[in-house]
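Each reported figure results from applying straightforward, stated rules to the coordinates on display, with no laboratory input. Just so it is clear, the model here is predicted, and its values are computed rather than measured. Cβ atoms are built from the backbone, for glycine too; each structure is taken alone.
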Structure I
Amino acid sequence: MVLDWKLMVQKKSKKVLIIFSDFYPEISANLINGAESYLTSNNIFFDKIRVDGSLEIPFVLHKFQNDYLGFIVLGCVIKGETDHYDVVKNISMNEIYSLVYKKVIPLGSAILTVNNVKQAIERSDIKKKNFGGKAAMVCCNLIKTLKLE
């Protein structure tokens, strides 16, 4: 199957969509700050959509898969005392990557899967590991690699 990239770009906006879960508002704010800073400093336009939790991210990604050049997914799943952590992490990540691999969708992911809040803050803080900024960079690099811009 030969893909016509020019035709695909014509059908999509020249924007990236950030889909974020704000189940942990402080962590989400850090991740968004990192992603927005990267996109803004590189003159990349974007929209944002908020969802309640990481399980809802694949629904929004699926709904808007043809409307944007790329996607950045942000969220956090913190391990607790039950198996709920594994359920949320596995379902959301499997659904997200199943879609992006099948449809060749540029995606940067910073859905943190951590043992505690301290790890989440370390990974999300723009002055520390800045995974939100890294997810934005990955998305943009994939758009360039696939020649979608």
Structure II
Amino acid sequence: MKKETVSRFSVSLPPSLLRQLDEMSGEKGYDNRSLAIADMIRNHLVEHRQKSGNEDIAGTITLVYDHHKQHVQETLTDIQHDHHDVILSTVHVHLDHHNCLEVLLVRGKAGVIRKIADELITAKGVKHGKLTVTTTGKDLPS
């Protein structure tokens, strides 16, 4: 694989914003500002691309629910079976006597993933849910 060259550009920032960037970069362990800024740009691109329904994304759908609520497990399982082609794996953990944590690993078109997440998160009995997306890695350089 051919190594990609870098391009240089300048950025003007107010001193207080630059100071905060340097503090954050140091706390996170970046060797320099360029690496920190490149990661911020990648994060923003991933977020932007997941809003397009045709982009391939990967991610997790995290759910917390009361398994004693009538039909919640059946509803969640039915939704998952309907979308077995994009749900790669699930982890189910019993948090206490009533509450369960379920994490679904997903990969597919952004619009489809968002629709599945919305369907699961809004299911009756789900106390909290969150879709977290990332890139499949194909569209971003190292």
Structure III
Amino acid sequence: MQAQGLQEASSARTLTRLTGMGRDHPTKADTVTVAAVGAGVPGLTDALSLVGRFQPMIRTKAATELDGWIEQAKVSLIAPLARGVAKDVAAIRAAITEPWANGQTEGQITKLKLVKRQMYGRAKLDLLEARLIGAP
């Protein structure tokens, strides 16, 4: 199914990029594609606006905007995301307001899993410990 004015249907990955992270400097073709998809999907513009507000809210630590964002998102196309955020609003609020993060811990866990996968079948504790301590 093709939208009016488009030569071919865009892939889901392309549309996600165009409507998500790739909105800073869109080309004319990208703008036409997003407009055509938006015309065919009611509520997409509102959903994109809400998604566009979520990341800056997290980055600028604007926790006061969270409750209003959840209420608006609950009646949009991203209602499942809003319900998930509402279920764990205390953790989301803490992630916005607290100064610390667990990025270092996640990096170490990822490194451990990578080494273990590389040693599949030979990953006994003594060898794994030697690899991790000796690994840069």
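The value -16000 for helix-only ellipticity at 222 nm (-39500 (n - 2.57) for each DSSP H run of 4 or more, over all residues; to 500) was derived from one model only; which of I, II, III is it?
Attributed to the structure labelled I.
Where is Rg/Rh (Cα atoms, Kirkwood Rh) largest, in which of I, II, III? Don't jump to the answer; show the numbers that get you there.
Working: I: 0.98; II: 1.11; III: 1.15.
Answer by largest value of Rg/Rh (Cα atoms, Kirkwood Rh): III.
Of the structures labelled I, II, III, one was used to calculate distance in nm of label points 7 Å out along Cα→Cβ at positions 25 and 65, giving 3.4. Name it.
Details: I: 3.4; II: 4.5; III: 2.4.
It traces back to I.
In terms of distance in nm of label points 7 Å out along Cα→Cβ at positions 49 and 97, which of structures I, II, III is highest?
Details: I: 2.2; II: 4.7; III: 2.8.
Largest calculated value belongs to II.
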